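Before anything else, here is the set of structures, which you'll find just below.
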Structure P
Amino acid sequence: MTTSESAWAPADLRRALLLAYPTLREAASELGVSTRTVQRWLTLASTPTPEHARRLREVLLPASDVLRRQREEVELAEHAVTLLRNTRSSVIPQAWRVRRWHQPHTIAIWQNEQLGVSRPVIHNTSAGRRYERGWTPVTDLACSNQPAAVLARADLLEQVAARRVIVRRELCPNGGSLCYLTPSEQPVLTVRS
């Protein structure tokens, strides 16, 4: 597989396949090839056909409907940030007050060293954090409110778009579609002004 067909080196491709499927046999079955063919791709003994390269991207990246929902969430957050900038605090909708969306939030990058993946997680700074087993926070960024945190997370995911990977539910019960293969250096978190 050439660099233009995948952002992943063979070791990363193997890791991504095992994050999405319990075994290479199951990945091969989903791709419609033999396990041996997948092994040859991983060792660079052969390269996938253009159709198989396209299929690899489909099974390893978050589904198009997930990406669409995330884009819609960003559009709503952009509107909400504008609304919060131009609204007196006494006029903030009750639903936002109940959910505390208008309060400061933190976006943290959680990392699972064993899996070799990271993901951005939004926290309400006034609430206690609950960490999933095996996941540790490696960096935080303070945001003025929840919609601003959504925008910061979207910017981060844009930076790591080529490294995004879907992680099966038993490995990452919450937020598996937000995961990305951990690079040697974590991306820079920023808040849109």
Structure Q
Amino acid sequence: MPELKRLHVSHAPAVLAFELSNRAYFAASVSDRGDDFFARFTDRYNALLAEQETGICAFYVLVAEDGSVLGRFNLVHIEDRAAELGYRVAQHVAGRGVATATVREVCRLAAAEHGLRTLRAATARRNAASQKVLTNAGFVPVGRADPAHIGGKQGTWYQRDLVLRPAGTLLPEDRLRESPGHR
């Protein structure tokens, strides 16, 4: 069973392998990180960990039983009980509900662990899969995203207001989505 874990120095090799093996897949829907990202990966990774220590960001990885990374889920610009959510999942698990389930869990953690009340996420208009993840996780479109914010692409901001609730407790919209015939 995959486990969502807070980003740690020990995850670095698996995160790099995840980014490298999914680079072409990610570039089809979001801007490519570029060669410099991979050349300076260790420095950038250490900077993320340092940033996480300040409390202005929280980074999570979805780790498979074999230790490989299946996805990255980030809360950035944490301020005034709000943050931006970013995420990406490996191609081999895409379309299987992994991103939606994990985004829901990140929403729960954002409220319970970080005291957040609002999450926002921007997605490119042509990224229908990401839009579906967000709407299935309870986000609603709230406006046009600045192309500079999403790699020069036209996009939309989505938002979800968070309610602190115990782990495993479902909101009515979660129950509907998890019911057997709902697609």
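Just so you know, all these numbers are worked out from the coordinates, no wet-lab data involved. All values reported here derive from a predicted model rather than from experimental measurement.
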*Tell me which of P, Q gives -10000 when you compute helix-only ellipticity at 222 nm (-39500 (n - 2.57) for each DSSP H run of 4 or more, over all residues; to 500).*
Q
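For mean projected area of the Cα convex hull in nm², find whichever of P, Q sits highest and give me its label. Walk me through the numbers on the way to the answer.
On the way: P: 11.8; Q: 10.5.
Once mean projected area of the Cα convex hull in nm² is worked out for each structure, P has the highest.
Matching task: 17 is the computed value of relative contact order in percent (Cα under 8 Å, 6 or more apart). Pick the structure from P, Q.
On the way: P: 22; Q: 17.
The read-out comes from structure Q.
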